[in-house]
Structure I
Amino acid sequence: MTVVKICKMHGELDFSKVIKAKVTVKGEQRYRCKLCMQELHKPHYEKNREKVLTAHATYRNQDPKKYQEIKNASKRKMYALHLDKYRKDRDEREKRNPEKKKLRQQRYKNKSVESLSDAYIKQNLVRETNLKFADVPQELVETKRASMQFKRLIKSKLNNKEE
């Protein structure tokens, strides 16, 4: 646990228990205790619930794309903070329903093959050699992708002529 702040009421706090406050003149990021801030803002929220909700709705409706980006960034941050929990939940779901796991893996594989992802191309280059993924330079991946796209184009043209 990396201690970010020491709160007088709640003791040592890590990143999951703090929120960002202002940046100092020297450029240092300051943090505040989440629990203390909740206690501070709770009476105001309870007293002005409708006003707060209206303000949030207005902000959300003014620029939906920006709001969605902020929301997604927050989700990624929470995922990163609680990675073990999410992995454990995923593993439990997969044990309960292995068919869904197979379907998800198949969809991912099909998507990789269709879009010619870097991982799929590297997999083809590394197959039956003693190379590792890290040994394959990006230029080679791009060249192989162009080659595979060309082969697919030729194959589709031939199939169109046969029909």
Structure II
Amino acid sequence: MLKANTLFSFDLKSFFKKILTIKGIYQQLPIFHEKAEQAVNCLSCASCCKNYSPRFKTTDIKRISKFLKLKESVFINQYLNIDLEGDYVLQKLPCAFLGTDNYCQIYDVRPSDCKRFPYTNEDVFLKRSQISQKNAEFCPIVQHVIQQISENYSLKI
């Protein structure tokens, strides 16, 4: 597997353009994702929770507020800001709900972005490649999927 600092030196833009030309690649993503999840222990890493803020959709805010027994307005004021795109995001990183043991304190009600992260089993991984490139800087699962694609299709990174 590539190390995070190794990926920093590569421009993945052309790599992702090449990936899009591979017939059947979208059907392969879940397979690559599953192998990556088996190879990477997220709890030993938690880089996503330390480097990335999910978007908090209205349904996420309602669900999490109820779980925390907070009014939605209190939850928003205490934990969230609105970013330049108009989305609710965390006020600060690492995530306030990340425990010292790297377990999520709101795991069962976590935001949908957290459930889906790092999107390597979805078409979003390829269609929004700028996000995937950014995620490759800190997420071993993304790095592992990129490595698998590179090896399986003889593509240079």
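Every read-out reported here was derived from the displayed coordinates using simple, explicitly stated rules and does not represent laboratory data. Nothing here was measured: the structure is a model prediction, and the numbers come from that model. Cβ atoms are built from the backbone, for glycine too; each structure is taken alone.
From which structure (I, II) was Rg and Dmax of the Cα atoms in Å calculated, if the value obtained is 16.8, 53?
Values: I: 25.4, 78; II: 16.8, 53.
The value was obtained from structure II.
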Which structure, out of I, II, was helix-only ellipticity at 222 nm (-39500 (n - 2.57) for each DSSP H run of 4 or more, over all residues; to 500) derived from, given a value of -23000? I
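Can you say which of I, II returns 16.1 when mean count of other Cβ atoms within 10 Å over residues 43-50 is computed?
Value 16.1 for mean count of other Cβ atoms within 10 Å over residues 43-50 corresponds to II out of I, II.
With relative contact order in percent (Cα under 8 Å, 6 or more apart) computed per structure, which member of I, II shows the largest figure?
Values: I: 8; II: 40.
With respect to relative contact order in percent (Cα under 8 Å, 6 or more apart), the highest-scoring structure among I, II is II.
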